[in-house]
1. Taking mean count of other Cβ atoms within 10 Å over residues 196-203 from the coordinates of each of I, II, III, which one would give 19.5?
2. Could you figure out which one of I, II, III the value -17000 for helix-only ellipticity at 222 nm (-39500 (n - 2.57) for each DSSP H run of 4 or more, over all residues; to 500) was computed from?
Structure I
Amino acid sequence: MRSLKQESISVFDIFKIGIGPSSSHTLGPWRAALRFLDTLKISGLENVDNVKVLLYGSLAKTGIGHGTNVAVVLGLCGEDPVTFDVNEVTPRITQISESKKMLLGGSADVAFDPDDDIIFLYDESLPYHPNALTFLCSLRNGDKIAETWYSIGGGFVVKEGEEDAAGNHVQLPYPIEKANYLLAACEQTGMDISDLVMENEKTWRDEAAVKEGVWKIWETMRDCIFRGCHIGGVLPGGLGVTRRAFELNKSLTSGKSYRDFNEWLYVIMSSGQSFKSTLDWVSCFALAVNEENASFSRVVTAPTNGAAGVVPAVLLYFIAFCQGNDRDRIIRFLLTASEIGSIFKKGATLSAAMGGCQAEIGVSSSMAAAALTEAMGGTPQQCLMAAEIAMEHHLGLTCDPIGGLVQVPCIERNTMGAIKAITASQLALQSNPEKARVSLDDVVNTMWETAQDMDHKYKETAEGGLALQLPISLPEC
């Protein structure tokens, strides 16, 4: 069993707005580059002569497909993944590659050739975590600066020598390290999970700010779904995957006109609630998000980019088919989901490079199942039961992306995770949790043990599983 760290993790640590396709291979390295930039600012960016980046292990092996090289460059340029225009990603990288120069931190011209200054060390790994990168800087006076960072899943990064990635050293009124702590706190206070999470969030910011921030998370998810349902074509990367949400949405809306999300939602709600129709819509929602993610578009880690479609798909299912179109209920949904993600991060991992896809799709399905259960009137006990059921049936799921791209089997897996979450919620709502034989803590422990037993080739290396069944030639590094 993994030893638990005392971490104070916010809903905004679990749900991060960023750019796809990977939280651990794109968003994490981007954030690490921004943090390294802070170090360079101490010496003065104008004093920097050159910068090099070394990528190790999984970051090297699937770095091209995941856009790790793109992420570190944009981070070193000082761009914010929350606000950077996704349409400018390719033009900016092209400009830097052609000019062999980078505007470090947005202010200092530095010679930089991505082909030479980003080094992929395919056969080297660092012991702390498979997702490692080292920044090397030479100053004009001859001094050297070096920092090693680890991208540990879900966009969390930790610098070598730091104690934790969250960095939130605060005392919460309800410190939750395990699921049974959460259940005990709910029983003692009479609060739902979302109420308890809100009390903890108020340690960092007032309630109005929490609600505003969580609503922004939902708006980003919502916009991503809507955008993904209205863009066709083929995904980038060379695998030739056709976007399917566009055609599926077109078929499901049957030519009905609408101008924005709200009118589109009305069309969806008017389409009936047959099992087939609902199943198609949930799949459409999930496909849309992860096709956007694969296109270097803006998504929300939930808890990762590779699993970004599950929580929003289940939430939109709740909104469209369960009379859930209410601001407060949507916010509560996301608060509850975040707490389940936090428990998995503390007791196991959110990194596919550490635990396979059970750490991504499995956790996201568990998060969505618990959130939907509370939203549908379930007790905290039923919420945790739903979370357990969802993860139990993802245990051992490998991460074997073809070509190192977050496309096959990643995109379809989000539809599976969303459907499993809804099924788990329904089972829990119709069950007596007191008769359950397996607890959420049991399944968290099992997931971590399974992660340790899993062969490394099934942990986001593109060296096993489906990745070997369809060879693809990727661009040279």
Structure II
Amino acid sequence: MELYELNLWMLIEGLKAGKFTPSEIFTSCKKRIDQCEENIHAFITRTDDNPQPGSNPDGIFSGIPTVLKDNLCTTGIRTTAASKILGNWKPPYDATAWKYLKDAGAVLMGKVNMDEFAMGNTCGNSAFGPTHNPNDISRVPGGSSGGSAAAVSAGYVPFSLGSDTGGSIRQPASFCGVYGLKPTYGMVSRYGLISYGSSLDQIGPFARTIRDLQLVMSVIARHDPMDSSCFREKNPDFTHHEDVSLKGKRVALVKEFQDFTLDAPISKAMNRTCSVLEAEGAVLTEVSLPVVARYAVACYYALAMSEAHTNLERYDGVRLGYTVKDAAGVKEMFEAVRSYGFGSEVKSRIIAGTCLTEPSRCDEYYVAATKVRTLIAQEFARAFGEADFILQPVTPSLPGKIGEVDEDEMKGYETDLYTLPVNLAGLPGLSFFTGYSGELPVGLQLIGPRWSDPALLDAGTVLERQLGSPRIANGGVK
């Protein structure tokens, strides 16, 4: 077995035992990247020719390679958010999540592709071209954190970081066949994350085992005074428990979602997972989320577009990033910079947010959406009085072909409805592996109440034990 095939916890144990060195791990991962990157196109900026070493040789992740979604700031390393408007911007500071990993000894191999400013679900809305799914390079890896998921799936690195504003960790994890955790809002510091929707964004990890997710969370889930929304309690305990049980745990299906159409592989995965849960002693039940079903999608887009409009107004060609020198005046310069610098998806969301927050409409749309969001959070809180976890798909279908447009609007609505409400309510969501349909992995989602992240990963440990772990994707290499 090659070193790049080992999971994070295996690498840590092997280093402790002296079975191999950090240099050997780095070389193995770099060779794997060189072997597959032409097919996958996960990277925007590679740093493995000049690796960025961790700052602590005795840290838990000392010598362990990783990659970051390119909306996480890294001191002196190009950070683009997959947009032309940031040009070759090199931040003067690190995102806190990366600082914590670096302090633990992690080695940065590079910054990976994403949908521009995290706006998309294919990893195709990027100024640097699309990323390909390592399991089938004709298909999308999901978005917006597609590069982060693809890098772990293909064996470039044992874990990575992405961000989730409306499903951007969970969907790529499902499509690429890895585990992905969208933590509770405030569990991981957002300082240094280039904002899309500030009240919805959350940084989280990808890995090939639940134990690896727990290891990463044990490092990055810490209070940060630089983020006022970050929790202030004692650091949560993400210790791995082999003997964890689901006996007596109530796992709910959402009543309003039961009539939705699922493609056969997703439906089979749901049935199999329900059988596993019952065999493990869990009690299957049902919860009703009528407000979520009726209003969540509209509520989400009203809030996300409004926040995007506010967050992206800072990119004006004056303070940072791309600029023009031959504009006739300030107005013409702003128009030229933003017309060239932003892609079409980002422009459409900025325009929508501008309309939604226009003074004559603000109360009708944005303010109303904030009130509906409160109702959605309250509805979830009531549901978790009746259940410990909620089980549902991440998407109703497997990943589509790159460049393929899904004409089924209802499927798009259902996909949003499975992921967006978790962000609106600030809940943790775990995308977990269930098996394969042909060469394509199939993932589902387990959702918990706020701050239940350790218990959610414990539940994932049981599911992984029964459903199995993913293999390294072939990355288009025959």
Structure III
Amino acid sequence: MTKRIPASELEMIIDAIRHRADGAAFSDIAAICTGLPRRTLQARVKKLVDAGHLVRKGERRGARYFVPGTGLDGMTQPIASETSPPARKTDLLVALSEAGRDIQKLVSRPLSSRQPVGYDRTFLDEYSPNHTFYLTESERRHLHHKGRGETPPIPAGTYARDILNRLLIDLSWNSSRLEGNTYSLLDTDRLINFGQAAEGKDARETAMILNHKAAIEFVVENINDVDIEPITVLNVHAILSTDLLPDLDAPGRLRRIPVNISGSAFQPVAIPQLIEECFQMLLAKAAAIEDPFEQAFFVMVQLPYLQPFDDVNKRVSRLVANIPLVGRNLAPISFTDVPRNVYVQGMIGVYEFKRTELLRDLFVWAYERSAAKYAAQRQSMGQPDPFRLKWRAGLQAVVGEIIRREMTRTGARHHIMVWSGNHVNEHERERFTNMAEAELLSVRESNFARYRVRPSEYHAWKRRWIEG
């Protein structure tokens, strides 16, 4: 059986090349596609060359790769195959500032031409809580409006508990996806709700998803007792890194060994005493920040920059960033649709240049999407979504057919992809696919009638769905 190659991996490689007028060396591609092992990346690049999606000029170390037929807008056709979903286009929708685009250019240069840099403690020392800000006043005000909307004051954690089932799946999937995990949304739902691991997946991928679930539950269920403080962050790391680190004592312990950042010219601090000192200072400053969004983003910047743990640092930062949001009853951030390559570029911008603008642009964009999603879920009444109204009949047809034919998750995902490929315009296809999957996950005994299926059909499908 041919191993499935995610189209997102192929598109990520093309994205690393398409804006380079002089082409890209393999080292340039590897600097962007940091989640792929070198041999795997070499195989993917060869596949793209053989298929005509890339052109190779030169030999061996002098080889450079180009995207053929690139127009003035820098776009090419998406990569797709019989066994993979259409390529994601969300990176085209992220609104980047001029400074953010500048950082993209800086970190897209060949790794060999970027100056090696080490950890600069002054980046942390010079941050003064409530006087220094990574987010502008207008950005913070905008995020507060998006996160709270018209919700009246309610007890801490109520918002997150209201949407906990959805948050467990969304945040577990998206945070894992940003680390290269290949579980699909439906795979993640099946694992979290029924404890069934997806076939053909590495055990580490399954553990990563389950660790996220446990860490989210820890934060939400104990929100009145947790804060951005050492004991909380250490425990979040212990949960997220369970069964994923070779040193069994490493989960929940500060780093004692040197580490490298793949694809970056940044070298993290290697002195254990300095790591502990900066870790304590970092969390003390974070706890002193009054604005929850500035607090969340500060953690997403400074914690990965310090690299206080052997591994799993960025995952910890994404979970801990939610603590001030959940505690203030703001919509959590689940990183829905965040393009992995742009996130990596944003982090490298912090590592190598101590510049936060690209990561900031992505944080604001991602929060807007998360807040809108959860506000819609909690809203009992309101204006219907025009896009949903447009595709109401299509959603009913797709979900109804899945139920009547007793499809499993694998069959359901394939059916959605085929149907959307035949009936939905390319620029709307990804949104329809995501909506259809979410619609399918919401089917229950009290609402199956709206898909024009009989009770016997629903119960037969549900048994098959649970059994896999």
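Every read-out reported here was derived from the displayed coordinates using simple, explicitly stated rules and does not represent laboratory data. Quick caveat, the model's predicted, so the values are computed rather than measured. Cβ atoms are built from the backbone, for glycine too; each structure is taken alone.
1. It was calculated from structure I.
2. III
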